[in-house]
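Visitor: Got some structures for you, see below.
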Structure P
Amino acid sequence: MKPKNQILTKFQKFLLSGPIMSDEQYKLFKEARKHFNKWRIK
């Protein structure tokens, strides 16, 4: 059986190898969330 820290390292590598959001995409995402939250509260 492998040590837990080795498994965690593989999982961290898996997460870090995923797609990365650009600053522009992040701005659009935050703006969309803001509008969604306003709609949801009403």
Structure Q
Amino acid sequence: MVDCWRLLAAKLMDQPGIDYVAVGRSVDETGNTARLAALWTA
């Protein structure tokens, strides 16, 4: 499920069979941390 306006998070986040990722968000916290660190230290 792709939620471009991030309006469906509360309804779909824990639904079985749905991998909910809102546009502009990510499920890879480790990768996000590394990318942000690289941006801020470049």
Structure R
Amino acid sequence: MAKLGLGDLCVLTERELYRSRVTGVEVGIWTLDGQLPSHS
């Protein structure tokens, strides 16, 4: 099971909020974090 910290959860939440506000744009997360890419 991947462990996520509060900062990771904030990044994922902000991505979803941004995705809901824009259209025609592919939204993703670029990270070097070992756990976050599996959720992005």
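Every number in this text was worked out from the coordinates using simple rules, so none of it is lab data. Everything quoted here is computed from the prediction, not taken from an experiment.
Visitor: Ranked on Rg/Rh (Cα atoms, Kirkwood Rh), which label among P, Q, R comes first with the largest value?
Guide: P
Visitor: Out of P, Q, R, which structure matches -25500 when helix-only ellipticity at 222 nm (-39500 (n - 2.57) for each DSSP H run of 4 or more, over all residues; to 500) is calculated?
Guide: Derived from P, not from the others.
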